[in-house]
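Have a look at these structures, which come just after this line.
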Structure I
Amino acid sequence: MSEETRGRLREKRRAQMLSTLSLTAKLFRLTERFEEAGIEAVVVKGPTLAVQAYGDASLRQYSDLDFVMPHEAVLRAMDVMRAAGFVTQISPQVAEAGRVPGQFLFLDGGRNLIVELHTERTLRYFPRPLPLNDFFARRVRIPLDGREVPVFSPEDTLSFICVHGSKHLWERLRWIADVAALI
């Protein structure tokens, strides 16, 4: 491998590590706010999947954060997200009326971070309904940069990412790699 190629790879690795630090800081902030508001939320995909599958949050590329929570918590979660400086085009009235999007998508006030909130109702497009109540009953906490964050058990994470990959027809090779690494 040429020195130029090595240099580019080092720079990409450095950029990924910086991105990981920024995203995990935001993940911690949101997780704390959800817990303070009494919202049961687990983190899926992103940095927690990287830790569960690869042992290191910086060993997997991701650009957004995903949380799963019970649908009855979504209005409170929307308030938490707005108080944290996130914006959405979904009004509370839409959520209250039961018109549920594919996910509740939030943007971090111009800083290009996307946070998606998923519930048993937003996951309705999965080929099979996921037993989220059972998943929540088996949730665990994993270490991430000196803290612990709530996630689904390894077995339930595997089910979740398999259903997610299937839903999207496995359009990204890294999703297959995630399954292999998690096993």
Structure II
Amino acid sequence: SNVKSQLGAINRKQTGSLAVRDLSNLIKPEDMVTTEHLVTLLSIVPKYSQKDWLASYESLDTFVVPRSSKKLYEDNEYALYTVTLFAKVVDNFKVHAREKGFQIRDFEYSPEAQESRKQELEKLLQDQELMRTSLLQWCYASYSEVFSSWMHFCAVRVFVESILRYGLPARFLSVVLAPSTKSE
């Protein structure tokens, strides 16, 4: 149950909208600029506001690199854009972007973190398959025992109903009939 819920959460993060989705699969190292003075931010722009973004991102703050915005990905509702600016104005830029209706996602590209998420997903898939296999083995082993117990229960039921119907002493015979396939 815990493994299934964790896999469901990972699946939602990988397939949800850009507002909640894990962005590490969409971003390449060459898309990000990280130096002592320059940083690249990721902006989630509603699809209907893309023209507004392209027209206004340079004027949200004075230290934005001109023509630095690049569209990386687009889904049904949102588009993912990058913007490069000076590190000292990041907080101010985020405030102005939120006022205009653009969502700035905090993201730091890390191949190690991406690899660890991939390994975690593989481990969860292995755990799920191991649990599924053990459940199937248990079901196959328990089926004959459950079926045998059910038949015993049916026999006891027939005996009790016969006693109630015909009374004591028990002078009756319980029989199971299996007609051939061609007879009616």
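Each value in this text was obtained by applying a stated rule to the coordinates, not by laboratory testing. Because the structure is predicted, anything quoted here is derived from the model rather than measured. Cβ atoms are built from the backbone, for glycine too; each structure is taken alone.
Given a computed value of 2.8 for distance in nm of label points 7 Å out along Cα→Cβ at positions 38 and 62, which structure among I, II does it belong to? Answer for the origin of the read-out: I.
Kindly point out which one of I, II the value -1.16 was derived from, the read-out being log10 I(q)/I(0) by the Debye sum over Cα atoms at q = 0.18 Å⁻¹. Corresponding structure: II. When Cα extents along the principal axes in Å, for residues 102-173 alone is computed for each of I, II, the one that comes out at 35, 28, 27 is I. One of I, II was used to compute FRET efficiency 1/(1 + (r/R0)^6) of positions 118 and 150 (r between Cβ atoms, R0 = 25 Å, to 0.05), and the answer was 0.95. Which one was it? For FRET efficiency 1/(1 + (r/R0)^6) of positions 118 and 150 (r between Cβ atoms, R0 = 25 Å, to 0.05), the value 0.95 is produced by structure I. Thinking of I, II, which structure, once distance in nm of label points 7 Å out along Cα→Cβ at positions 6 and 166 is computed, gives back 6.1? Here the read-out was taken from II.
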